[in-house]
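Participant: Below you'll find the structures, each written out as structure tokens.
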Structure P
Amino acid sequence: MPTVLQVRGYRFGFFSSDWHEPYHVHVTKGGCEAKFWLRPVRFVENYGFRAHELRTTFGILQEHEDEICRAWDEFFGETQG
């Protein structure tokens, strides 16, 4: 999973097999993982994060959404254009 952002111990990335899905990102930290769609940011699934951690990652994603989508386009090509 390429890491596109690391903030406050959270790692944000996507899997190379994700090319066929809309913009999204996987967030990992301390053995927990969550998935968020982007444009607009919305929660998809959670494996172990507490509610306050999901709120924190949501805020980070809103702040860095354009940066992550640019990284997606660079990695996969502009598939979402």
Structure Q
Amino acid sequence: MRYEVTTRLTPEEALQHAIVHFGPQGTGLAITDRNDTGVIFQGGGGHVAVMACPSKSPGEKTTVELETREWDYAVRQFMAHVA
């Protein structure tokens, strides 16, 4: 399933929130890949991929795109937290 949410957080802040929410200290998923624009988590027979895209205009919102298998509830909780 694919999701999208906008936030006032910077892309870096949004990714840090994702790491706290989905990572070993949060939902308990393992970080399998990370770069400047995204992070991928795996575990429990599924995955969550998070990509944060900065807006093209200063002061505008960041778009966070999420793709998941088996972790829809946790993704919806994360989206409510950062929105």
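Participant: Determine which structure produced the value 36 for relative contact order in percent (Cα under 8 Å, 6 or more apart), calculated from the coordinates; the candidates are P, Q.
Facilitator: Checking each candidate, the match is Q.
Participant: Work out the source of 0.7 here, i.e. which of P, Q gives that when distance in nm of label points 7 Å out along Cα→Cβ at positions 4 and 68 is computed.
Facilitator: Working through the options, I get structure P.
Participant: If helix-only ellipticity at 222 nm (-39500 (n - 2.57) for each DSSP H run of 4 or more, over all residues; to 500) comes out at -11500 when worked out from the coordinates, which of P, Q was used?
Facilitator: P
We did not get these values from a lab; they are worked out from the coordinates using the rules stated. Here the structure is a predicted model, which means the values were calculated and not measured. Cβ atoms are built from the backbone, for glycine too; each structure is taken alone.
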